[in-house]
Structure P
Amino acid sequence: MKSKIVMIVCLIVGLLVLTACPAPSPDSFNLQNDEVAGNLSIQMNGREVLIYRYGEEWDIVHYWPMNSPSGKNMLVQKTEPYPHHRSFWFADTVSLDGGRQVSTYNALYSGNPVGENDYGPPFMDRIRHQKISRLETAKNRAEVMCELVWEMDGTTPLLDETRTMIFHDLGGGEFMLDVTFVLKASYGNVEFQSDDVHYAWPYLRLHTVFNGENGGTIVSDMGTRGQEATNMKVALWIDYSAEVEGVMEGVAVFQWPDGEDHRWLTREYGCFGPRRADRLSGKPFILEKGFSIKQRISVLVHSGDVAGGRVAERYQQYIKGHWQ
């Protein structure tokens, strides 16, 4: 009889413990990788917020679409003029050990002509995705790590790239993407040859409904507004917001503070992004074999304008490791 009482008491205690401990909340993110199509879909709370596109049909890997909190696509994948602009992308112009100039920024034009001012695979020069080495989700966070290679002549490697992407659910459909990309000169000395403008470190090319020509507003951390006041000026971040179909939303790009000045390209037609540190921008420099160069930025997709999206506050949270 005593053993039965003890058993009943244990069952009751166990039930009370289970009742007191709430069920673990589901992860915010769901990562769906389609290797055949070359698409990694990032879904947050049941809706798609971004697709990482790495298929063979593309000259360079890129992100498209990128959806606002209300579900509007904020980026344009391919446009005229400048059909080489690729939504949200990294690219540059380099040469290996004194060889020919290779522009991954203009990699589109190294492809097979398929129409007027249009090109398709195979691309002689490109940034090629090799593999996804990490796919992880945990509560309101997701992490993706990819291995890529910058190539010339279809097969010759120039640089190895490791790209880490960390997604944070900020609630209300807002999210942050923290990106660190590392380029390693694994195959020889690599000379970077781009001018101040024609490299993406990265660039975002906004959908026309969000750009400055259609009512969007460019704002820097200094409070300056518009292309004339922000283009090629030093900044910690740039925000671009617009009212579309009665809803104000925007996207900010944060430059990680590395102790150096970074200028920014801004365009009212919707292209913007940070430059490298001044000492490495707009002038040739050599990355010696075995050495690496990296860039860390974060993309904040927010509701409201620069004030409503709390962009300045969130930049401070970002650099203080609030979302680590």
Structure Q
Amino acid sequence: MHPITQELEQLQKDFSQEAQDIADMQAFDALRIKYMSKKGLVAEKFKVMATLSGEERPIIGKHLNQMKAFVQNRLDELRTSLSDAGEKSAKIDLTLPGNRPVIGRMHPLMKVLEEIKTIFREMGFSIETGPEVETDFYNFEALNIPADHPSRDMQDSFYLPGERVLRTHTSPVQIRTMQKVQPPVRMIAPGRCFRRDTPDATHSPMFQQIEGLVVDEGVSMADLKGVLLAAMRKLLGEHIQIRFRPSFFPFTEPSAEYDITCSSCFGSGCRVCKQTGWLEISGAGMVDPAVFGFVDYDAEKYTGYAFGMGLERIAMIKYNIDDLRIFYENDVRFLTQF
């Protein structure tokens, strides 16, 4: 008999003897680690294979595998018997109140999103969606963004093979919707967007945007401001006022940045609004007639307006949060506040 065979038999006897004295899971874990861990006694025996001749390896290998299977099977039996014994010994006091299950809560971003969708549905807007991986046509060209526009720069967009891009805004959904239906159009397009931004308190390479579009006969800038004012008052409070500031976007003309009354100081000036009394939201404007050319709308007959808003930005204002990164850290202490 080969010496290693005798050692394996002795190891098996030692294990069987120790297994008889196991009475709880703590002792079981100690036994399992001693014999079956990566540095346990069983693993140590397998190292002998490197010192054996070609003729000895099949024979000794068979004994090693049998010994390992024996130890593992006995451990499985022990685990089952200890678990069954633990269940039988557990005492239940039926007079005590039961354990209330932990109930999940809606994420604050989703909570605000549902509020925004409800507000615009009540104003007659439909909810439209589109793909997050877009073609150059929908993400840029059809929005009147020429090839040399700065927003096409590699520092701003995530480009993919096949002239595709992770959408930088949800405006492509507006183009896709206008291709499918004729005016009147009243829609919002919520969804995730992607840009090459370094994460900080106010920026993220992935963010959520809600863009709106209305196209009909006689639509004006006054209609745009009225809709935004009504939506913001419904969402953030009746004290909200809106102001427009001239700006530029390739797909709207005229274009504007719009601000709302600071929700912390109600317009009197504070640290949050940098003493201005206003908080910047996003951009808006009248749809450029050139965009209608890409969807076969009659620019002589129809006018329209478009607007956007960042979901994280709105949630930060609504809940007085100063760092958007906390929305994505999955900290239960934060999430349970909502």
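The numbers here are math on the coordinates, done by the rules we state, and not lab data. Since the structure is predicted, the reported quantities are computational estimates derived from the model, not experimental observations. Cβ atoms are built from the backbone, for glycine too; each structure is taken alone.
When helix-only ellipticity at 222 nm (-39500 (n - 2.57) for each DSSP H run of 4 or more, over all residues; to 500) is computed for each of P, Q, the one that comes out at -12000 is Q. Of structures P, Q, which gives 112 when volume of the Cα convex hull per residue in Å³, for residues 26-185 alone is computed from the coordinates? Only structure P yields this read-out. Looking at structures P, Q, which one was percent of Cα pairs over 29 Å apart, for residues 98-281 alone calculated from, given that it came out as 30? Source structure for this number: Q.
A value of 53 for percent of Cα pairs over 32 Å apart, calculated from one of P, Q, originates in structure Q. Structures compared: P, Q; top value of distance in nm of label points 7 Å out along Cα→Cβ at positions 50 and 266, i.e. the largest, recorded for Q.
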